[in-house]
Structure P
């Protein structure tokens, strides 16, 4: 089973433009993320896939593996799918370009899901983390996920799901972390399917997989990712380094 990591890297992030090229302890953020992915030793190969000449050149100059997108894409899955279309791989892990502090333990759990799936019942695996505050639960920027009793995703939403009608019962709320492990064929099916109605309404790409019948195994983790979405996040990351 060949397992690779793909790091989608857009230059023009809406909240923090050019963040992937900001300096983090002497190297651009995207290069730090690429090197961290390599250092996990979980993957047969690690690639950056980008729409930016600047990002392409900095990875190339470091002797890294980088692919230039040929098309404009609305989401990371589409960008990754175009890049892997002609690659001989089995499992593709989506690593976020703005998260240089890679959570090796959680990524290992995603990989183990597929190694144990001898009947190929799982199309994707992804991560969820428990939320404990009302503020987090009600925040529409936190995508919520509900699962069946075997931890397969039923639905993702920016709304509060489930609705806690019976207050005598305990309800757990989980945030979806946007880290995916794909079977290549599931990823290509996604790429070749137009945006679906619920996906368009919620602006959550994971919903398209559900709407076309894919099975998403959710793995619980207690590790919150450390992403760089703002200049303040970058300053925190510098202190951590």
Structure Q
């Protein structure tokens, strides 16, 4: 399957293709923005972080273009059935991609702040988490291009792994902060970065659901898998005698 269609009015095909092309462009930008933000963190490069922040406006502009084109298409073409799903899906996916760009910009901002601090060991887990999310973004955009509902479901199911990685990192960062209060500022920035990356994964999962609906005309029937248990984590601080043998997290 492909996004291209055959309508009596050729300009309608061109409008649908334009919507798809802008969505694909936004997906590529969101992916590259996250990669650059993580590179800025790893390399401790504030200039790279600044590039991510400044580039976010381009994704915003593309979302506005899609909004304008959707209004025009709905008004002039009055699409039905799959054509209508295509138009509405473009709008929904663009919204998710715009939010993903915002979260990538937030990672860039935190990377700038962390470049001025001593590196922390838990930071090593961030690139692994980002690598998984980047793969998910690529695959969900491929599912959209190919109109592949099965690939969309496979992407949708991988969000649980992202959640589990976030929960593990959340607990590790809390432990570092408890062990040495001097780590609190840096670990807090890392917590926000990890949460931003986890939220990018959530939005990619939203896109997978939209792609599935676009192709088959119904929602994914199963409940979305979730592996984030950080909301239930409880810290047990070391006692006043300096015995930290009971410190840790519970869930």
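A few comments on the model shown:
- Origin of the derived value -9000 (helix-only ellipticity at 222 nm (-39500 (n - 2.57) for each DSSP H run of 4 or more, over all residues; to 500); candidates P, Q): P
- Among candidates P, Q, the computation of distance in nm of label points 7 Å out along Cα→Cβ at positions 13 and 141 that gave 2.6 used structure Q.
- The maximum of Cα Rg over 2.2 N^0.38 Å over structures P, Q, that is, the highest value, falls on Q.
- Each of the structures P, Q was assessed by FRET efficiency 1/(1 + (r/R0)^6) of positions 37 and 173 (r between Cβ atoms, R0 = 30 Å, to 0.05); the largest value belongs to Q.
- A value of 1.00 for FRET efficiency 1/(1 + (r/R0)^6) of positions 149 and 205 (r between Cβ atoms, R0 = 30 Å, to 0.05), calculated from one of P, Q, originates in structure Q.
Values in this text are rule-based calculations from the coordinates and carry no lab data. Nothing here was measured: the structure is a model prediction, and the numbers come from that model. Cβ atoms are built from the backbone, for glycine too; each structure is taken alone.
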